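Asks: Listed next: structures, encoded as structure tokens.
What follows is calculated from the coordinates using simple rules that are stated; it is not laboratory data. Predicted model only: the values in this text are computed from it and were never measured. Cβ atoms are built from the backbone, for glycine too; each structure is taken alone.
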Structure P
Amino acid sequence: MIPKLEIFSQGEEIVTGQTVDTNAAWLSQQAVPLGFMVTRHTAVGDKLDDLVVLLREIASRAECCLCTGGLGPTSDDLTSEAVAKAFDLPLVFDPIAFEQIQQFFNQRQQPMPAANRKQAMLPKGAERLDNTLGTAPGFALWHQNCWLVFLPGVPSEMRQLFSEKVKPTLNQSFNLQPHTLVSIKTFGLGESLIQQRLEEITLPETVQLGFRASQHDVQTKLLFPPNFDSSARHALVTKLRNQLGEAVFAIDTTSEATGDLVTTLDQLMTRAGQTLAVVETISQGLLAGLCTGSVWLLESTYQQSLPRLLKKLGITESTENLSRLAQTIAFTTAEASGADYVLVQLYDGSFQALQDKTQATRLHTVLFTKGQCYCLEHTVVGIAKHKQHRAALLAVDMLRRYLQFGRL
């Protein structure tokens, strides 16, 4: 039987939308591959009675609960008090936790506010989870047949405590049969088109298919049950990858994360030992910013207007044919920089039109290498920042495809 797990987020800032609850999403991503069935995400504000009711409900219906937030020193941090009231457990002073809190302030040469003593008050019988990054210790306890874990709301603190203290105990305390999650990462295909391409492939009933779209990529997610034959899994993933073609830039598994599109490009460029120069317009320096720290990026040029760009490069060619002009710019930049690859982007229309979210912008991107130019045209839409981001990623993906497949 698959154990049920609920995720509970505490804080008025969560329920009012002032803070996006990334903690719950991250914890689900950790729990599902371990073998848990995540049944609910619940958020409650800073109301003691609501917290008490929810804790009792979760303990009666789930085998495990992961709770984040409400462990701070202020009056609106009510998690410990709510646990004590819900399960009839007195709060007990923990001298080790108090010493750790004092040390946190001593290291920073700051006096400890009296309010922080509250964070050393833990429900009787709870296991303290030492927090090396902040002042709020986590804690865990069993109630009935449910193991409840309480973690700080600060994402960095929560993640470290979960990885170091909670995850090992989950594996020891529950009979988990790990699932295998495979994420096929693509760029350039929308969710609906991906689904359409995959319709002719019949998935086993035990395999769950899902999608996650963002500005950076679209991920096709396959969740395989325990003991699913590894060769059959590999064959199915390969079949889906082939169906999606060159849009696939990486594949993640439960045990191996590949990173984003820029990470893939960095690996390809580093492996090839080659260099890049970029000439940006729409992306306004973002393309170079995405490649920050990459030794293979030799230089980046950005000018707000095409006349300024041409003047800087000493080019007097007509601007009537932007694709041809982009090729000239690429050739000139390659000669001046000595880079193995040059990416150039130009666009139709004025800078003012680019800022207009109601106007689509036609983008011309050229890749120059080994004396040859490759040209692609795209239409970018939306607010200026969206156009900027899209243009940068389209250039990254253009070079990525050439490096992976030797063609465009």
Structure Q
Amino acid sequence: MRKIDFAPPYIDEDIIAEVTETLRSGWITTGPKVRALEELSAKVFGLEKTVCVNSWSSGAALVFKWLGITKGDEVILPAYTYAATALSVLHAGGTPVMVDVKDDFTIDPEEVKKAITPNTKAVLAVDMGGWPCDYDALNKVIGADEVHNNFNATSDVQEQFGRPVLIADAAHSIGAVYNNRPAVQFADVSIISMHSVKNVTTAEGGIICLSLPEPLDNTETYRWLKVNSMSGQDRDAFAKKRIGSWRYDIVSDGLKANLPDVCAAIGLVQLQKYHSYLLPQRQRVYNHYSNFFSDKGWAIIPDGKTKTAASSHYLYPLRIKDITEEQRDAIIQKIMDRGVSANVHFIPLPMLTVFKERGYNIEDYPNTYKNYACEISLPIYVQLTDEECKYVEEQVENAYIEVVS
């Protein structure tokens, strides 16, 4: 029996050499590698500025601090996402307002429109599995005159926006395309994850992507985020070394969210190889699955590319027609019994204890539950061979036949 993991990180000799060089350099915390990763990611994403942080959650905390999110502020987000999306709002003191998703797993703009109130300070949209949200529709919703006229700003930054801020939970989105451009260009702020299983990893880490409208300034905001990612210190150790002075000041009540160089070294090499090698290999696996399942009447194949969007191929969220949640679980168990790691992305927020106890009910999100109950995430990563893909496909089909037939 084969053993196929779900999402092992891609680590080659170039990455090992870069990390080793960093360890030998005498500089392993935030320094030149982080600076290089910020510059490269801004170039790759077509943005003026990006900020590296030590996790997606830290990035969200920084962004909400910058926005001035506090008690009574509402943030609209999909009921179908990982818990960190909503927990970031709770940690900031705000209220998560959950809405249903469309059949493609992304937040439904019509549901967002219905959920907006004067206290809505942000819409936190999720590119589920690396499939971009409908950003044209979302921007139209938050840009409506009625929304502007009723917007209740409670901070200087909110006042400059004059409307709810569109934030992309772009945890899965490196390589995603929308309207022939990187998807991270279409929200005011996008936050990427570089956790160990992501398309580009720094072991743990994240990137805040800035695409701010006037009168907001990307460079000024970058500086604010950098200071506040270092406990509010006006210069980090790398800057102090460059200018030859130990003096510093604490200018704000910042967070500890900086990314170390030893982690940035991994992501730097991966991002350099991303569009030439890593992304095409993920797409190869994605297409292998889609070609196999395309003639299976029981399979719902996830979108990989349309005229307006392209996936980052972070997940392969296969859905099975006309099955119950219990049948889905039985299929997964049979797949795993044959050595193939499978998963479900994700358990909807209203089904989790921390949110159920706050009054959220999955019955209020029928499309979220419908998608979840029949979803199976298949292994997808660079090292997966075509032969291994075939084995995965065979085990999925065999398990379906055994459970449903």
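Asks: When mean count of other Cβ atoms within 10 Å over residues 204-211 is calculated for each of the structures P, Q, which structure yields the highest value?
Replies: Top value of mean count of other Cβ atoms within 10 Å over residues 204-211, among P, Q, belongs to structure Q.
Asks: A value of 0.90 was derived for FRET efficiency 1/(1 + (r/R0)^6) of positions 220 and 396 (r between Cβ atoms, R0 = 30 Å, to 0.05); which structure in P, Q was it taken from?
Replies: It traces back to P.
Asks: Let me ask something else. Identify the structure, out of P, Q, from whose coordinates volume of the Cα convex hull per residue in Å³ was calculated to give 140.
Replies: Here the read-out was taken from Q.
Asks: Here is a further query. Say we calculate mean count of other Cβ atoms within 10 Å over residues 100-107 for every structure; which of P, Q gives the highest result?
Replies: Q
Asks: Of the structures labelled P, Q, which one yields 22 when relative contact order in percent (Cα under 8 Å, 6 or more apart) is computed from its coordinates?
Replies: Checking each candidate, the match is Q.
Asks: May I pose another question? Kindly point out which one of P, Q the value 3.8 was derived from, the read-out being distance in nm of label points 7 Å out along Cα→Cβ at positions 44 and 364.
Replies: For distance in nm of label points 7 Å out along Cα→Cβ at positions 44 and 364, the value 3.8 is produced by structure Q.
Asks: Among the shown structures P, Q, from which was the value 49, 38, 27 of Cα extents along the principal axes in Å, for residues 4-91 alone calculated?
Replies: Computed on structure Q.
Asks: Out of P, Q, which structure matches 0.95 when FRET efficiency 1/(1 + (r/R0)^6) of positions 84 and 228 (r between Cβ atoms, R0 = 35 Å, to 0.05) is calculated?
Replies: Going through each structure in turn, the value belongs to Q.
Asks: Could you tell me which structure in P, Q was used to calculate distance in nm of label points 7 Å out along Cα→Cβ at positions 68 and 388 as 5.1?
Replies: Going through each structure in turn, the value belongs to Q.
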